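None of the figures in this text is laboratory data; all of them are computed from the coordinates on show. All values derive from a computational prediction rather than experimental measurement. Cβ atoms are built from the backbone, for glycine too; each structure is taken alone.
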Structure I
Amino acid sequence: MAKVSIRHLTTYRYRNPVAFGEHRMMLRPLESFDQRLIASELIVGPEPTLLRHLHDVSGAVVSVARFERRADRLSFESRIRLDHSPQNALEFEADEAMVGREAFAYAAEDHPELARFIVPQHNADVEAWARRFVRPVGKTRLSTLLSDMTHAIRAEFNYGVRLEGRPKSPSETLASRSGSCRDFAVLMIGAARSLGLAAQFVSGYIYSGSQKAGASGGGHTHAWVRVYVPGSGWTDFDPTNGIVGAEGLIRVACVADPRHAIPLYGTWAGLPADYLGMDVEVDIDVERVAEPAAPMRIAQGG
């Protein structure tokens with residue numbers, strides 16, 4: 001268990017004062033049994049005329065800011081403190097969580113909720129690569145398949161920071177054997193969906209001691225994957241760092257399409273030459289604390 005403090009500052013710089021349109025921020029971590037928010041603060045400069053919060057279709061918190069005054073600088077600073085207590089979900093994997101020659105099929109009662117996370121986004125090359133992790137004879141446990149896939153991307157692909165632009169397609173990443181964290185996430189999502197598995201794109205923060213992403217996610221946000229495993233539920237897999245489970249990973253948004261998990265976006269009006277650049281700082285402090293002892297419960301008949 002850990003108490004995690006996250007400071008995320010994004011600053012836009014302009015040569016002359018410009019006008020700002022609506023800006024939307026997705027910076028507040030999701031509330032769950034394994035991550036509990038203690039405090040949250042959002043500081044915007046210049047001060048917006050309107051700042052409100054809403055839940056989007058995925059359940060993520062989106063903050064919306066609108067402005068009236070011009071400025072040559074625009075900043076968004078999010079300060080978060082939360083309890084993080086990840087668990088090993090795969091130990092509850094159901095006996096039927098296995099895949100063979102045919103695509104995996106979820107229980108009929110689960111499929112309607114999972115359908116939008118199974119929609120294919122791959123080519124034959126991606127499916128062929130995914131099949132590499134399925135035993136040629138018999139069936140393969142999903143936990144084994146997904147863990148092997150996570151570690152293979154970590155070991156066999158070259159990582160590079162790329163803060164702007166759309167994620168590469170799964171085929172592009174597979175062909176180049178390189179990419180950013182969101183490229184690796186999209187590749188693994190495509191591979192998992194090619195096998196019939198429900199997979200989500202996850203945006204958030206990392207505080208593990210990864211050699212690739214760095215102790216604080218390389219000074220920016222991070223992306224990884226969640227796959228629905230029967231018995232275990234939605235389970236985290238970080239192919240950039242070879243992490244299985246949520247250890248060191250703080251979820252902000254879990255979506256079907258990465259375009260719906262952009263941490264910050266908005267518009268401005270001025271001359272193209274007015275834009276000077278964007279600076280992003282992510283600082284994470286971690287305080288490890290002992291897990292409280294679970295209370296003993298004694299059932300009594302009557």
Structure II
Amino acid sequence: MIEFRNITLDDRELVHGFMLDSGRRNCELSFANLCSWGQLYGTQLAVSRGFLLLRMNVAGEMLYVMPVGEGDVKEVLQELIATAASGGARFRMVGVCAGMRAKIEEAFPSRFSFSEDRDFFDYIYLRTDLATLSGKKYQPKRNHVNRFKRQFPGYEYQELTPALVPECLLMEEEWCRSNGCDEMPGLADERRALTFALRHMDALGLKGGVLRVDGRIVAFTYGAPVNRDTWDVCVEKADTSVDGAYAMINYEYANRIDGSYMYVNREEDLGLEGLRKAKLSYQPAFLLEKYVAELCHD
């Protein structure tokens with residue numbers, strides 16, 4: 001039996017110790033997301049046999065994450081399966097990518113079924129593409145950025161600091177009123193996670209920025225590392241009444257992500273048509289495919 005405990009802000013070094021040198025690029029595995037969304041999902045962690053183990057409660061069901069680490073994955077998965085069974089629950093893992101799927105199938109031939117989870121595929125971009133917007137395929141995006149610069153020549157980009165959090169939360173409150181957060185559980189959940197993240201940005205290791213027009217914050221964004229080559233953009237919010245604000249905050253922030261990161265993960269589209277169209281329009285280098293892996297009954 002594996003003893004899990006709730007994740008806390010003090011677990012950053014522990015999680016990074018496993019994640020930063022891993023090949024995992026899943027947005028849900030960044031410490032910032034694990035901790036801020038953990039308040040909603042009761043995210044728990046444990047360490048066993050050289051692996052970091054994670055699980056969360058989603059709509060009353062305990063879901064597990066493919067172990068992160070080096071060693072005999074079969075042994076640690078057997079432990080997880082036994083732990084789930086002891087609670088009378090079926091064993092399901094989410095966010096399983098192609099390489100992980102291969103390891104599961106090798107360790108447990110024909111024991112798991114896999115279902116594609118397209119709404120939760122991550123959009124992965126080359127950092128240099130987002131920072132330069134060079135080439136014919138990015139001409140429409142360059143047009144948005146250049147139009148914004150012409151329309152708002154006095155705009156200002158600032159690094160996000162704790163002192164700016166109250167202003168960001170006020171802008172987000174307006175955004176929520178315009179987008180009906182109270183009527184949409186998903187947006188309400190995001191708001192809770194976002195508020196927690198902003199209020200604990202230093203402990204979470206967040207880096208972000210704000211965009212001002214006429215002195216007013218019209219967009220903000222923040223992110224954190226997933227591993228040593230992938231930066232995750234956790235949140236990006238903009239006042240849609242300010243034409244080009246989304247394109248501009250995206251461009252400015254990409255230019256400030258440390259050059260050691262090759263990739264930028266802009267997370268999932270959640271099956272939302274408009275969001276999918278917007279993310280595809282930035283020409284991702286690839287989509288990080290994810291599956292739900294479920295242990296078949298004997």
### Query
Quick one: mean count of other Cβ atoms within 10 Å over residues 84-91 came out at 15.5 when computed from one of I, II, so which one is it?
I
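Using distance in nm of label points 7 Å out along Cα→Cβ at positions 172 and 196, single out the structure from I, II with the greatest value. All intermediate terms of the calculation are to be shown ahead of the outcome.
Values: I: 3.1; II: 1.2.
Largest calculated value belongs to I.
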### Summary
With semi-axes √(5λ) of the Cα gyration tensor in Å, for residues 140-283 alone computed for every candidate in I, II, 20, 19, 18 is reproduced by structure II
#### Entry: Given 1.5 for distance in nm of label points 7 Å out along Cα→Cβ at positions 60 and 236, calculated: source structure among I, II
I
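For which of I, II does mean projected area of the Cα convex hull in nm², calculated from the coordinates, equal 19.4?
On the way: I: 19.4; II: 15.8.
Only structure I yields this read-out.
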### Query
Of the structures labelled I, II, which one yields 14.4 when mean count of other Cβ atoms within 10 Å over residues 4-11 is computed from its coordinates?
II
### Task
Kindly point out which one of I, II the value 12.8 was derived from, the read-out being mean count of other Cβ atoms within 10 Å over residues 36-43.
I
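Using the calculated result -11500 for helix-only ellipticity at 222 nm (-39500 (n - 2.57) for each DSSP H run of 4 or more, over all residues; to 500), pick out the matching structure from I, II.
Values: I: -4500; II: -11500.
Label of the originating structure: II.
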